[in-house]
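Visitor: Input: structures, listed below.
FYI, it's all coordinate maths here, none of it is from the lab. Since we're looking at a predicted model, the values are computed, not measured.
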Structure I
Amino acid sequence: MSPKDEQFPEELPENDRALWRTMTAGQRSKAANRIKAFVRWQAGEMPLKDALALTGLSKSRFYRLAADWRDAPGLDAVGAFRGTAGGVKSSQLNSAVVNALQAVVPEVVRFNQGASVSQLVRLMVQRAALPSEGKLPGELTLRKFVEDELRRVSATGMAGHAIRFDCTAIDIPQADRRPFIMFACIDTGTRSLLGVAVLESAIAIRGYAMAAADALDRISGELGGLPWTDRLARMEITAGLDLDASTELVQSLDQRIGALVQLARKPKRFGRYLRESVGDGIGRVLFTPARTFTGDAAPNTKDMTPWLLENAQGAVNEMVGAYNATILEAYKATVGKPVPGELILALRHVANR
């Protein structure tokens, strides 16, 4: 048993042990003192002035945290993450720790609707693949990660508010060893994939037309139950290899729909929107954006046996269906609203219908 385990207060639930191990010595000492004060004060064994002195809390904050402890004893009830001087300063934060926390906070918030900020903080820390080096940020910083995500979801978490079209190479080889290219219509708020298509090259007009047509089919079917917003506010499109045609598409959309339409055309543009919403891949299909323009495929199994286009499309469709099913599960109790008219209009225009 490690020294950190030996200090683990017996009053804490066992599922807090993993979180306890990530805390600094100062954070553990502060948590232990607060637990001792709450338990003894509530049992009538410690005067309030002594409990306040032991915890260093104001009277109002002591009462609030003590009530949280009484209702649900645990680290999230004692404000355990703040360091002895207010936590680790942002300039001293370990970037790997921050990245690990921020990578899981969208999923934690999405699948734990109704949970308190303190509960979401604890789940975020528990689920993050934290590196062994680096200190855990202070309570205020951890709460900020959660609260920022809650605000983002509140503002843009409904389907159809912001849409992105993106394309990237995937780890499935063609006969010429080049990777197939996946095109996607992404709903930013729910992170669902409204439509997808697979082609041999990153020709945006054709790929996005097919993805938009697929999106029209999906939102009239299995994705109709998403929590749709009242109107489309923003659309962003990653330029394909046909840069002029991509630019013309954005310009025509800007004139046709009442939403902000922008074009991403930087050299490292491919796959950026997909990675922000979905991650490094979808099921067994991995994204390899650096190979979108040039280079051989990089299959995860290192098997360069070429696939047929229809088989690659079938594999992507299967993974997208499973991925979207997990998104829909989080919204199964949502009362449905009609899909925004501007979104239907935009998709029909991209699909050239």
Structure II
Amino acid sequence: MKRALKSHLRDSIAKTLMAAGTTAPRRALRGRFPIVTFHRVLSEAERRDYALAGLAVTPEELCWFLEFFGESYDCTTLRDAIRRWDEEPEAERPALAVTFDDGQVDNWDHARPVLDRLGMKASFFVPVEGVEDGDPLWHDRIARAVEHAAALDPIGAAKLARESGPAGVECEADPHAMVIHAKGLDPEERRRFVEAWEGLAGRVPTPAWDGFMSWEQLRSLSDAGHEIGSHSMSHEILPLCSVEEIRHEVGESRRILESRLDTTVESFCYPNGDCDPRCVDAVREAGYRQAVTTAWGANRKDDSRFRLQRFDMTSEHSRDTRGNLSAARVAWRISGMHPGLR
């Protein structure tokens, strides 16, 4: 009951602010540069089959988001949007950057047709080793293994969650919780964590819809005017790495992308959005012109081009009390006025 009342109250506030024009994107974000990001784009059936469903939007939801932003902005790549922002900071119709993280093949299957239909371009951030060897990213490996282990052996999964989770914290064998915990482990600890869960889960089948885009698909996107950016070599959380490892993840990924795609790679996306001064220095020294985090917010002129903020678009947080996608809710969330998102 309390949750329902809270949701109704949020609907009322969002609609009132929207009707007054207070949270209208062009007004609320005036003088700032917005970037939106998506990850997976899956059909409803595929999303139900995905252990980290909160990272996914359906093609229909993606279209809704892009049409909403397209009412106020020219939606384009990060590279082109930044150039527009530099050249026309007070443009009548400003630019908004659309980005996709992780280079998954569902971006080709589902996001690309939506972008084509709307006449929009976007930036796709790619972890090079995923494209080259096809192995799932570590967060997907953990999530699938935890979900599979919990279904196969719930008692054993609960025991492993207690033993391998945060010290002194009662943990459940929940895929999302285990991925969050793993993000704080150093690379070697995380490798052992993944292996422990995969050992308990046994062979976890890879869904037919899963995988990374191929070099041919990435080249086709680039040739069509989309931007291909680097998401590092292995999607490692860079602040937990040595300086040498950071430089390899950042510099080698750019070199390979440019070599394989015959294009200039200008943009970098920090895995998990995490960076420290060493990471920023490595990105700048490798020749990138800008880099994005996952910090929530729009960007001002004097903000660092190597720590750009973004709005992570999820359908879960964009629906009203009735379960419908709500323009008023989204506008409020990105306005800077929403509690907890300032």
Structure III
Amino acid sequence: MNGKVLALLGVGDIILEKPNADFYMSLVAPALKKGDIVVGNGEIVFTDRGIPTFVELFPSPGCPMVNMEAIAKAGFNVITLAGNHICDRGLPGVEDTIAGFKKLGIAVTGGGLNIDEARTPAILERNGTRFGFLNYNCVGPMGQWATRDKFGCAYVHIISHYETVTNFGGACDVYTFAEPRSLKAMENDIKKLRPLCDILTVVFHKGVAISNKLAMYEQQVSHAAVDAGADLVMGHHAHMPKGIEVYSGKAIFHGLGQFVPVAIGLIGERAKGYRELAAPSISDMYSLKQGPATLKSMIAKCEVVDKKISKVSYFPCLINDKQQPEILKNDARGQQLADYINMLTQEEELDTIYEWDGDEVVVQMQNRQ
């Protein structure tokens, strides 16, 4: 290997509803700017217009468009949009978000004015290496999905089956799996993108919110992406990190955690008028004070040499009491988060091995013997 080392960095959910958006990126921006390709999830649309829609149980108010500049200044050049809030402000929210990011030179994928646009990949080139991205929402609701003549997001339709063996009407086992046609559509997208790029990344909005356990379908869709040709898989939506898997020699970050969280006060405003539908209340469910898992996060890192991924690692991160993500070092605090990721990995029997390299936690690209 004698080529230039390129760095691909990835983070989870970014929610910039708050004023002074630069402040929330200030601690991580120096590290992000070192990346050649930096991708994050635009959890909430950016618009100064539009009306609330109710396809999501708790629709977001949208982020001010001026806050998009903080994302650009922090070093991001790809934003994924396939999630469960893309239609919360109607068509204006989707139009303004896509147009705003493109104006700032940031590529988008996963969302669009119709399903063809939503399934269109983002492709960027650095030093002759082409990076391709696709993005799919696996968590619904169906009203967020794009169609041939409706705005929204790309998706893989997940089916849930509830089985009660005894004591009918009581506790049951939950089985989740991908509906075959939408899974096949995703696989076809990957196969079409494969000859157009050197490093192909598939990003999923997947899993159960406020849970670090893997739903059954999460490995199914991730493995299908790799089998179809993906070099890397990243996931988010749970607002807390999950374990990392190595499958067929490719890394799967099942959950990157939230990166910039929603403000607690705004959660209360958002839930106003809907509280009777929530049990527990949405403020209790999403409050940063609810538990330490929602404060944990990471930055995925892949080094690319000669158009291939040569090293996979992550920077452990913690959301501080000012709601800023900050990168931890190889010390007691960093080790605590690394131990947590290792624990989640073992609980899901993913068999991944980690080791520190400076202030990065390296993912060994072979399974535990």
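Visitor: Suppose you compute helix-only ellipticity at 222 nm (-39500 (n - 2.57) for each DSSP H run of 4 or more, over all residues; to 500) for every structure in I, II, III: which one lands on -14500?
Guide: Values: I: -14500; II: -12500; III: -7000.
The correct label is I.
Visitor: Once Rg/Rh (Cα atoms, Kirkwood Rh) is calculated for every structure in I, II, III, which label goes with the largest value? Intermediate results must be reported in sequence, preceding the final value.
Guide: On the way: I: 1.08; II: 0.96; III: 0.94.
That would be structure I.
Visitor: For which of I, II, III does semi-axes √(5λ) of the Cα gyration tensor in Å, for residues 233-312 alone, calculated from the coordinates, equal 29, 14, 12? Don't skip to the end; give the middle numbers.
Guide: On the way: I: 29, 14, 12; II: 20, 15, 11; III: 35, 12, 10.
The read-out comes from structure I.
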